[in-house]
Structure I
Amino acid sequence: MKSRLNPVALGVSGAIVAAAVMLLLGILGNFGIYGGAVEMMAQWHMFFSLSPLGIVSGMIEAAVISFVLLFALGALYNRFV
């Protein structure tokens, strides 16, 4: 029996985790914790900053990127199984 992934479920779960991590990083960054990680995220994500709007837009950006990448990975996995 072949094992198949649900690419939509994989993408959505990855998007939720990415958005939660971005929220946590934004909150901790505002308290002055993990300054290096906040600086890297600001370099890697064009919409992320420590303002409330920047945190939300960074969460959306991370969720979209994660969904697309994990959906493609799940679809590719299913193609080769």
Structure II
Amino acid sequence: MLTLELTLEYDRKRTAEAVYGAICPDNDGYVESELLGKSIILKMEAETAGTLKNTVDDLLACVKAAEEAAGLASFPEEEE
């Protein structure tokens, strides 16, 4: 069994709460998550590296969407 733990740290507790609230419903059964102050702890397990990678990829896509919705994502300046 392979395991992975990710810690996402934010500048504000309120931001961590918003991201946590947005990603938790999608993670039920796949990722164990915990909100600790300004940090989100994410733990996952899988039988194979490929399955773990797929879980992480899906999770990070959800995190990115939640951060974009919270106004945290930065985009490169577009050239004019």
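Suppose Cα Rg over 2.2 N^0.38 Å works out to 1.30; of I, II, which structure was it derived from? Please report the intermediate quantities before stating the final value.
Details: I: 1.30; II: 1.19.
Matching structure: I.
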Re distance in nm of label points 7 Å out along Cα→Cβ at positions 19 and 35: value 3.1 computed from one entry in I, II; matching entry is structure I
Highest-scoring structure on relative contact order in percent (Cα under 8 Å, 6 or more apart) (candidates I, II) is I
With helix-only ellipticity at 222 nm (-39500 (n - 2.57) for each DSSP H run of 4 or more, over all residues; to 500) computed for every candidate in I, II, -15000 is reproduced by structure II
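Taken together, the values in this text are just the output of simple stated rules run on the coordinates, not laboratory data. Just so it is clear, the structure is predicted and the values come from calculations on it, not from any experiment. Cβ atoms are built from the backbone, for glycine too; each structure is taken alone.
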